[in-house]
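Q: Before anything else, here is the set of structures, which you'll find just below.
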Structure 1
Amino acid sequence: MAQSPSPFVREQSADAGLSISTHRVLRNTYALLGMTLLFSAAMAAVTMALDISRMAALGMSIGGLVMLFVVNRLADSSKGLIAVFVFTGLLGGALGPMLNSYMQLANGPSLIMQALGGTAIVFFSLSAYVLTTKKDFSFMGGFLMVGMIVALIASVALIFFHAPAAQMALSAGIVLLMSGFILFDTSRIIHGGETNYIRATVSLYLDIYNLFIHLLALLGMSSDD
């Protein structure tokens, strides 16, 4: 008569299954993230070439915000893949006017490349740290949410007040905030808090997108001094 597996063996099998599942989510997330970032960059290049207006860019940003809800709704179906490319394409295209304004500066191309390089270094360094140490950063959720609310309120306030020092401080704060979100979102994937790779991709994409924008803003303001 075959002997049933011991509890220890069953526990090992469960752990192995979780590890395989987590690895699959990570692999799919990073593959989709890479594709959406490339597509987003391509759309930014298109809108730069077309020299779209800031109003058109605002419309694309609003469209991207709408698509964010669509992506979350469709994330459990194959239609979610189409939605995520529409979402990232709109946000990428919305960068056109901003990037064109930087390109007109004497050191504009250099600033953009520095921001891209800095964003890549921050993302890969923090992701590698979480993946290597396996630390759980879920405790940061509450702090990050409060930080997002404060940043949103400050952003709205600065629309009505011209305060370069405050704008610089806000951009620096958002760079730190997005760095925290990279730790938090990567940790959620490896600890099973996020098992849908489309939603995981959207979270990391937004971290990178906002990190790039505000790192570029910081570099631009620093070069003006």
Structure 2
Amino acid sequence: KPMVNLEIIKEVQNIAKQTIEHIQLQTKEGMSEEDIKILAESFMLSNGIQRFWYYNVGAFVLAGNRSLLSISGKDYVPSKVKVKNGDIITIDLSPVLNNTWGDLARTFYIGKPNNEINEDLEFIKNLHKQFIEIYDQNSAISTIHKEIYNIILNNGFELLDFRKNFGHSIEEDINLRKWFDSNNNEKFSTLKFFTFEPHIKKKGSTYGIKHENIYYYDGSKLTEV
């Protein structure tokens, strides 16, 4: 079985990161999820990406209160509703380069600074830092899932993901994904490259936030690709 290669995974993730930057600069009031999706996918394809692994959805875009939705890519239809000033946008990319997956999600908003949203985005970035600290390759995946879930709840957030998972292994076949969830009692070391992608909302808020990176254990610590 061919191993997923770190150099290629870095390359595909770098294209994904450039795509997010491009989208944040180009997204304007009056565009729709569909417009943003097309913009992101065409940018990836023009930068060497060959296809998209997530049911052929290269950019899974949700805007405004649709950012609360947790649905499979199989069922995703981008909205044609125009985004307004202040709207939140979540974008999740699934590019493929040389049969290797990238996977990156970010949340941003358009318009003037919003302290409430900024605090929520700060929380989810910190959650990634806490995950890196908590990570232990000899722990059961379910144990670490529970710890992270408790941090989310104790800070007044709730989990939106319909599978209640925080991520999955990076594979070459979508059907072989192993889940970072409460049912997986295998050791974390069984996942070589995997995503951490909490999809959460602050209790009472009308939008969801997502932040996703790919991680791997480099022999001494958990490292972002």
Structure 3
Amino acid sequence: MSTGAPVSLVTGANRGIGRETARRLAALGHTVLLCARRPEDAEQAVAGLASGVPGALLPHGLDVADADSVRALAHSVEAEFGRLDVLVNNAAINYDTAQRALFADLDDVRLTLETNLFGAWRTAQEFLPVLRRSAHPRVVNVSSESGSLERMSGGTPAYGVSKAALNALTRKLAGELRAERILVNAVCPGWIATDMGGPGGGPVDQGAASVVRAATLPDSGPTGGFFRNGEPLAW
């Protein structure tokens, strides 16, 4: 299927901020590949969103911790669309509020890094060829202020370290891709009431708005930044 509409891919999009980001991009007319680790979860999410948006929502299974899964979908996107305009690295796990760095299970930390850091990293690498074929390529890494070194303290060691590393990856990718006009930015949605964020946070559309803003930046927009609600955050 070829399309003149922007083609966007959102990882971890079967719920929460990822799901709302996919819905908002489709509402803007994008063809959105809504991805979830289990294909049936992606299909269920699309079934609940597909009505009332001008863009297409296409369900896909994608496990960002599985190199074969990422590679297979990248090849599928290349064959079907020939390009990718927006990559949103949203998939993340393990907001480990009960843990401390002093006694963290390092196997648990490794699993967290495998999704939150290496998942985004391998996805960016595998989709880079199709991003390069876009006229306006964008990469958005959904991060967290818990990864800000300036504001970091104790607690949530696996999650916080993974997001600090994701921020560093954002800077590396942005620096290396700047000459190719591929804008790469990190976004903190803020404390949002999702399954991961828990009760008490803001509405999910508030968090998704920050992601969509970074996904639809003009060509003159920033790259290598860390933002919430369009405002820079301290690294």
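Q: Could you tell me which structure in 1, 2, 3 was used to calculate semi-axes √(5λ) of the Cα gyration tensor in Å as 37, 20, 16?
A: 1
Q: Follow-up. For which of 1, 2, 3 does helix-only ellipticity at 222 nm (-39500 (n - 2.57) for each DSSP H run of 4 or more, over all residues; to 500), calculated from the coordinates, equal -29500?
A: Working through the options, I get structure 1.
Laboratory data are not the source of any read-out in this text; all were calculated from the coordinates shown. If you're wondering where the values come from, they're calculated on a predicted model, not measured in any experiment.
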